[in-house]
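Structures follow.
Just so you know, all these numbers are worked out from the coordinates, no wet-lab data involved. Since this is a predicted model, take the numbers as computed values, not measurements. Cβ atoms are built from the backbone, for glycine too; each structure is taken alone.
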Structure I
Amino acid sequence: MARRDASDLYGDEHVRKYRETGGEYGHDWRRGSSTLLLTTTGRGSGEPRTTPLIYGRSGDAYLVVASNGGSARPPGWFVNLRANPEVEVQVLDDTFRARARVATPEEKPAMWREMTSHWPAYDSYQKRTDREIPVVVLERT
């Protein structure tokens, strides 16, 4: 069965439909990008928090960008994974545990190019903020 574009999805509805369909609805997103589901543990609540994010690849690892649209503040999911880097990832119908880390200064240029090939707006987001926007590497455990 062909996957369907979900350019109209965002937030909780995106997560719900992605999970219900094993990513058939929700994986393919805007402008030809693909999304995964990242579940972190809330640093205050201890509750699972799931966010759909555009992803790329570097070898066996998955990459996501903590851009928050170029805001001076990082996204909540990034703050959560800095407190607890053990996360859950879903790509299509494959759900697995992973360890999250920030790309090293040596890794980041190539990984940033990979991510801007999927979502060119990341470059404009970086220009909006003095905060260095990190690339997060998700490595299966």
Structure II
Amino acid sequence: MIQGNRSEKAAGAIVGLHYHLHQADYWYVLRGTARVVLHDLRVGSPTDGATFVVDLDGDNERGLFIPPGVAHGFASLTDVLLWYLVDGYYNPADELGLAWDDPTVAADWGIADPVLSPRDQSNPQRDALADAVRPHFGLRT
């Protein structure tokens, strides 16, 4: 990991879903409770199309590694302070998104009326993603 970042969100916010072709993330919640949603977009992965939801809590010493090609986001179930590490330098061309409310993701975010950024409101549905913007499982460039 080469860089550390922080994200502070008020209760009721949803961030994501975002993904990278060339970058892994490691998330650790310092304060509050975040419901993390992961959705595997990797072509050829044994879990391609699977969605996983886990709550990370600042009182629980547990982190989460997110490999390239796995879309990720979180809902602030409370006010949240999230610390995350990345293994690549910022590259705007590697900042990709997937609709947070995509029915194929079918995530239970735990929030009925979320606060979303304009970016998160405009991310495409999974069926609109071309294979060119989906990484292949096992390949890393």
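Before moving on, here are some points about what is shown:
- For 41, 34, 28 (Cα extents along the principal axes in Å, calculated) the corresponding structure among I, II: I
- Relative contact order in percent (Cα under 8 Å, 6 or more apart) derived as 25 - corresponding label from I, II: I
- Structure responsible for 1.00, with FRET efficiency 1/(1 + (r/R0)^6) of positions 61 and 101 (r between Cβ atoms, R0 = 25 Å, to 0.05) calculated and labels I, II on offer: I
- For -500 (helix-only ellipticity at 222 nm (-39500 (n - 2.57) for each DSSP H run of 4 or more, over all residues; to 500), calculated) the corresponding structure among I, II: II
- Each of structures I, II was scored by mean count of other Cβ atoms within 10 Å over residues 85-92; the highest score is held by I.
- For 2.3 (distance in nm of label points 7 Å out along Cα→Cβ at positions 21 and 53, calculated) the corresponding structure among I, II: I
- Of the structures I, II, the one that 1.3 was derived from, the read-out being distance in nm of label points 7 Å out along Cα→Cβ at positions 69 and 133: I
- Looking across I, II, the calculation of distance in nm of label points 7 Å out along Cα→Cβ at positions 93 and 109 that yields 4.2 traces back to I.
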